[in-house]
Structure I
């Protein structure tokens, strides 16, 4: 798939719980880009990620991955799940060692022992946890656990990475390590990344394009610097300048 080709496309997507929380008429993501989704709490950001990752079905609409309609049903959803992964705000690690956590997806995909060893060592080096490879994951700090979760998610080099507040409540050193890995994955592996974040400064540092959601709708989207420096919608301006109360 050439660079800049559309890898994910949304059409007439909505989600209704007690009320409609998300409604997106059309949205597309290009291969090899980093997208930041920003907006106040309750804007529908995390709901959007859950729909894309097939964790729950949309009320209406379709999602296309590499031109093929995505499905939650049985084997129809398997090809997509093999190329897409998600990291949540609160990491859930397996009750085993750090290295076994990172190796999990590789073993499930039947990588060779040599390849698993090489990838695990490389990733633990990147996230600054090489010395903790044999540590029981349950003893890690919050920042260390999130780094392990991210390393585990990207070990098999998915085409698409979804991040839901990956650095929320972490100290600056952990934030820096995670942001550096995200940028490296995009640059070195051509990984397409969608990151939901409340931290507008983080979105500005990392994302190449930004989508501003408000009350379940896309208010504005485009080049990151344009959105932050020259927003067209007054709601976007209020949000990025810290005047929107929520």
Structure II
């Protein structure tokens, strides 16, 4: 039986790369995004021999429910993997962010991801050995200055992943997250220059997609993308809060 994966924020960047990787392996792929026109154009070409494109605004529960229902009708009510990729980022000092920027990060990165996961639960529960992959971030290891709200939203994703990993185990649903360093995408290039001066954007979306695909077989609570992130996580485990803060200051060039 063909396995199925639903990806949010699939029109470009990491979401598109993940959709392409699963499609290349023969999976039925659902590409959902507010830019549904782009998704519909994408599935006309390889590797999307088995794919569906649809509209999904993760801040609107009605469109989420409609997207999940649409995908269920095509997949036979099976969902092997849900990829919560949709996200937004605004960098800068907290006092410089607009209300709209703050609201968007909370509504998309926190509430949106949560609502999609809730809506997909019945399909995940009824599909043996299913999985949720949440796009987290290296910024969930320690709060990042000039990225405070985004970083906090990814702490939420990390916490939700850990909690659901325990809570949904009884339903045979594995929950994990990916923690990449800055990625060469349009969102990655929205970082503050103080971030990229010492942390170059050197990871491509395809690398994240490969980790996401491998995560289906190598089931761990979280997966790090990039040598810097793995090193930072390892070192951070052994430092006091004072030394952690000092390390972040050094990394950020503060």
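Every number in this text was worked out from the coordinates using simple rules, so none of it is lab data. Please read all numbers here as calculations on a predicted model, not as lab measurements. Cβ atoms are built from the backbone, for glycine too; each structure is taken alone.
Values computed for the structure shown
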read-out	value
Structures I, II, by relative contact order in percent (Cα under 8 Å, 6 or more apart): label with the highest value	I
Source structure (of I, II) for log10 I(q)/I(0) by the Debye sum over Cα atoms at q = 0.14, 0.16, 0.21, 0.25 Å⁻¹, for residues 146-209 alone, computed value -0.55, -0.67, -0.92, -1.07	II
Given 0.85 for FRET efficiency 1/(1 + (r/R0)^6) of positions 114 and 226 (r between Cβ atoms, R0 = 35 Å, to 0.05), calculated: source structure among I, II	II
helix-only ellipticity at 222 nm (-39500 (n - 2.57) for each DSSP H run of 4 or more, over all residues; to 500) derived as -10500 - corresponding label from I, II	I
